[in-house]
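Got some structures for you, see below.
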Structure 1
Amino acid sequence: MFSYQQLMQNPVIALAVSVSAAHLEAREQRDVMQSMEEMRQKRDVMDTMKSAWGEVVRTLSDAGDAVVHVFKPTEKSVVDKMADGVKGLVNSS
């Protein structure tokens, strides 16, 4: 059995070990980069979903406000304004 040092003295074996190590390192770096890209994509999807949810909440809030204004108007309705106008004419004569 040969020791690691004895094997590494052979230039062919040393080159093969070096190339294999470089190949593994490059593959690990590629895997890390792919993992980071996947994480970025997931983050982007979550940001989009969060933004869309905010829009849904805002829309529902606006719709709720519109329903409230139908049943409890903040301004006088046209009919009330006309009635006030008629009362004003009657009271002034």
Structure 2
Amino acid sequence: MTIYISAIIHIKENYIMDAIEVLKKMVIETRKEDGCIQYDLYEDHRNKGVFFLHEAWKSNEDLHIHQTSDHMMSFRENITPLLESPNKVYVGNQLF
């Protein structure tokens, strides 16, 4: 069963360009993962410093491998000081 995730990331205004570089590296590495179906990063046009990710994974196992990967550990370490507030992550199934 495909696993869908949406994550909302709020970045401090003075660190937006730094955050984009950190996010870009994470997206590039994540898209190489075997279980990754979709991994897209968007920037909110109405709210400066707000980004959101839409992800799709082949299985919970693939998602777990992603969440514990070296590049995700590095991402968390590098993005945390740039955050305005904690990330919000939603995990779900497609209804129709």
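Taking distance in nm of label points 7 Å out along Cα→Cβ at positions 38 and 54 for each of 1, 2, which is largest?
Values: 1: 2.9; 2: 0.5.
Ranking 1, 2 on distance in nm of label points 7 Å out along Cα→Cβ at positions 38 and 54, first place is 1.
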**Prompt:** Quick one: distance in nm of label points 7 Å out along Cα→Cβ at positions 14 and 46 came out at 2.9 when computed from one of 1, 2, so which one is it?
**Reply:** 2
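Between structures 1, 2, where is distance in nm of label points 7 Å out along Cα→Cβ at positions 6 and 30 highest? Write down the numbers at each step before the final one.
On the way: 1: 3.6; 2: 1.5.
When distance in nm of label points 7 Å out along Cα→Cβ at positions 6 and 30 is calculated for 1, 2, structure 1 comes out on top.
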**Message:** Quick check on the output: -10500 is helix-only ellipticity at 222 nm (-39500 (n - 2.57) for each DSSP H run of 4 or more, over all residues; to 500), derived from one of 1, 2. Which one produced it?
**Reply:** 2
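Taking Rg and Dmax of the Cα atoms in Å from the coordinates of each of 1, 2, which one would give 13.2, 40?
Details: 1: 38.4, 125; 2: 13.2, 40.
Going through each structure in turn, the value belongs to 2.
FYI, it's all coordinate maths here, none of it is from the lab. Computed from a predicted model, the values in this text were never measured in an experiment. Cβ atoms are built from the backbone, for glycine too; each structure is taken alone.
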